[in-house]
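Chemist: Dropping the structures in below, format is structure tokens.
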Structure I
């Protein structure tokens with residue numbers, strides 16, 4: 001069957017149904033602002049200042065049109081940070097949450113002082129850094145009835161004490177697939193609350209950690225008797241494997257690394273074990289965490305799906321198995337986060353290395369490079385000058401992530417249609433409760449609420465092609481190649 005052709009999983013749908021679906025999709029896509037129309041009705045490029053979600057054209061390098069498009073892309077890569085700096089509701093919420101975290105930090109310092117054998121002089125100990133997106137406080141999220149969360153510590157495989165959080169749906173009578181998330185450097189787990197909160201709301205149990213040597217986790221390993229051993233700067237592979245062991249642990253199958261006096265006061269099994277479906281596990285990570293989960297997801301037979309947020313083009317070793325469906329995200333602007341003009345076209349397939357490795361082994365895989373994106377697109381760090389991010393990248397990433405895990409952990413075959421859709425539906429927006437743009441009228445109508453006026457980002461109805469990189473190809477190969485595209489942006493906004 002040719003790539004992109006409408007079908008179901010029992011066989012091909014009747015021609016009349018296929019024709020109807022294509023016509024409906026065409027009419028909907030034609031209604032999208034800035035949509036890339038069929039070749040018979042081309043839409044002119046729109047790269048006006050601040051326009052980051054419409055067709056941007058395909059100008060030749062070195063031309064004025066190329067320069068205009070490129071400079072607009074750089075501006076778009078700072079849009080989320082500018083929104084935060086110009087949003088009074090964001091400023092008010094940030095002030096509130098910073099005060100809360102500063103008070104909480106006092107108790108954290110007291111906890112550390114009570115454990116002088118554990119070192120915490122790491123890179124990013126700061127109450128302000130922990131605030132991240134102030135509209136996504138885990139405690140407030142749970143208090144508002146969106147799900148359950150628990151903050152605690154556990155011992156990793158080399159004996160280091162890691163801070164962690166568990167997130168889960170409110171319903172305790174069902175079982176849900178398990179997910180782990182491993183952040184990269186300079187990260188508290190709260191930086192990635194968008195992932196943990198959204199996935200829990202969507203029906204998953206999520207374990208997210210502060211990696212060793214980061215956030216509230218300690219720097220050094222220990223033997224079971226408490227003797228300090230090595231002090232690596234960070235060890236995301238060990239942390240990831242430990243997180244997998246922990247989220248799958250139960251009273252009858254306890255966590256194997258909670259040993260001796262070193263583990264005193266830490267849990268010996270997952271506190272949310274009763275709602276975990278131990279037969280369905282996905283792992284995700286960002287940066288060094290993405291570099292860790294890329295091979296671990298293929299090596300560990302317990303893992304059923306992988307999502308890697310910018311593994312910096314890491315490839316699988318020749319000896320690494322190819323068995324687990326994997327979704328990769330990449331960015332326009334490389335680490336470190338410095339959006340700058342791109343005057344020479346980069347290789348368009350640069351981000352398809354691991355994708356091609358899995359595709360060659362007939363393993364379902366997908367690679368997405370979001371438009372105007374940055375290495376810190378997938379973690380909310382709005383304050384430092386060197387952490388820009390686009391307005392829509394996080395929502396696009398969550399859209400594809402949710403569909404990926406729904407397909408390979410929940411067995412939802414309809415999720416394949418979301419992965420290959422020409423326009424985004426509302427599945428991502430349902431979980432968009434974070435920082436966004438500012439609406440003065442909304443703020444005025446709720447004048448007594450200092451946080452009113454914040455409008456979380458939405459992508460429903462937007463053309464997928466217009467929110468993908470025009471420098472790097474995004475691709476998918478699904479169902480043993482029955483569905484495939486090596487350039488999703490080139491498909492435009494409607495089936496052809």
Structure II
């Protein structure tokens with residue numbers, strides 16, 4: 001049976017890894033109001049009651065008012081927008097920017113009102129070392145993928161869509177993205193500037209710190225030297241005395257401020273506590289998992305902790321691994337985000353045999369279930385990947401194109417009746433079939449009891465199909481069965497994330 005995505009143990013896609021039961025309850029009290037995070041309906045989860053009280057969200061921005069982590073925010077009276085430390089407007093916000101939102105969320109958990117939006121890049125400077133899907137800016141490794149938004153933009157804010165192939169070394173680029181545990185920036189947006197721009201980069205202050213002169217700026221395995229003699233500091237009250245190990249800063253410099261591993265700073269901004277959730281406040285953040293240890297890990301710089309009641313969407317607890325992209329929601333207690341929901345952003349999973357393989361490095365591909373899967377710089381391959389091997393692939397899709405985040409090679413080939421596909425539903429035909437990432441799933445031969453809801457309970461075919469959504473965010477379904485041609489004939493199908 002396909003297992004419930006809240007359970008831990010034997011599972012069709014992942015190797016065994018037990019999640020320790022939660023060691024404490026979530027602190028939910030804020031100003032006398034119980035404020036629970038949205039967890040989505042479908043399949044039996046009790047709807048979460050959101051009061052319109054303060055909350056924070058951080059993640060990749062999508063235009064359409066302001067959409068971050070699936071919540072559509074409209075502007076409150078007197079709301080402000082800040083873009084790269086300068087006053088801005090909603091019109092100046094662009095798809096793929098990394099944004100922080102301060103505001104309130106309504107009772108349905110999908111809409112809200114913002115008081116302030118702040119968008120800023122991770123690094124900006126001269127592009128060097130362009131590869132198949134990667135490059136370097138100010139010593140920071142950057143990885144792009146099929147979801148990265150690429151545009152040319154002028155100083156007046158006029159932007160034109162481009163592709164990664166249009167970019168070249170020596171271009172001036174601004175990169176929005178999220179860091180992995182090695183400090184690499186996984187770009188959500190690359191903006192090429194037609195006019196020259198000033199350089200900047202974010203990071204953590206690290207030793208050696210030379211008083212009044214310089215310090216190391218660290219991001220995972222990447223470290224550069226920052227010389228700051230004569231630099232100004234912000235916000236008000238900050239000074240060189242605040243440059244202590246672990247401080248989060250953004251350093252600014254003139255054009256080509258970075259040279260031979262050293263950045264000459266003209267201004268140093270310290271992390272803005274304005275977007276730091278207070279005890280008990282609701283917080284949502286999107287990013288890559290790092291430092292995973294038992295119930296604890298980080299998303300970006302936010303320390304998070306799972307509990308026995310944590311809900312998982314698009315996967316199970318055992319799917320968690322460093323560099324997996326997730327969205328987590330919860331409340332802050334003792335400085336740690338107590339996680340009520342984990343939603344996997346890399347929600348494509350395939351278990352089948354490799355029928356074609358062009359190579360095992362970035363730019364190569366493999367074919368499973370008739371689908372072409374791209375190997376990228378970010379792809380982690382565990383085991384000897386060869387043609388004919390059984391594999392478990394985890395990744396994400398852009399249209400019908402799949403990019404692998406992780407490939408686990410199995411000890412043998414896949415059972416002919418146990419091929420698996422999981423992904424968002426893009427089309428539905430009555431109660432007989434559906435389409436996921438271009439693959440047809442025929443459900444006419446589903447076993448008795450083989451239609452399962454989000455809680456692994458047996459439901460009717462009619463009930464199952466009535467819950468499917470094909471518009472974003474689409475329903476995620478897991479199907480298991482036999483494959484031939486372009487069709488998987490399912491024996492079992494299960495709702496993984498009804499959204």
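Chemist: One of I, II was used to compute distance in nm of label points 7 Å out along Cα→Cβ at positions 255 and 407, and the result was 4.3. Which label is that?
Modeler: Values: I: 3.3; II: 4.3.
This value belongs to structure II.
Chemist: Further question on the same structure: Out of I, II, which one gives -8500 for helix-only ellipticity at 222 nm (-39500 (n - 2.57) for each DSSP H run of 4 or more, over all residues; to 500) as computed from the coordinates?
Modeler: Details: I: -8500; II: -500.
For helix-only ellipticity at 222 nm (-39500 (n - 2.57) for each DSSP H run of 4 or more, over all residues; to 500), the value -8500 is produced by structure I.
Chemist: Let me ask something else about it. Suppose FRET efficiency 1/(1 + (r/R0)^6) of positions 303 and 455 (r between Cβ atoms, R0 = 30 Å, to 0.05) works out to 0.20; of I, II, which structure was it derived from? It would help to have the intermediate numbers written out before the result.
Modeler: Numbers: I: 0.20; II: 0.50.
Working through the options, I get structure I.
Chemist: Let me ask you something else. Out of I, II, which structure matches 4.5 when distance in nm of label points 7 Å out along Cα→Cβ at positions 71 and 151 is calculated?
Modeler: Numbers: I: 4.5; II: 2.4.
The read-out was computed on structure I.
Chemist: Something else: Matching task: 22.9 is the computed value of mean count of other Cβ atoms within 10 Å over residues 127-134. Pick the structure from I, II. Please list the in-between numbers first.
Modeler: Working: I: 22.9; II: 16.1.
Attributed to the structure labelled I.
Chemist: One of I, II was used to compute relative contact order in percent (Cα under 8 Å, 6 or more apart), and the result was 18. Which label is that?
Modeler: Numbers: I: 18; II: 13.
Comparing all candidates, it corresponds to I.
Read-outs: derived from the displayed coordinates by stated rules, not from any lab. Remember, predicted model here, so these are calculated numbers, not experimental data. Cβ atoms are built from the backbone, for glycine too; each structure is taken alone.
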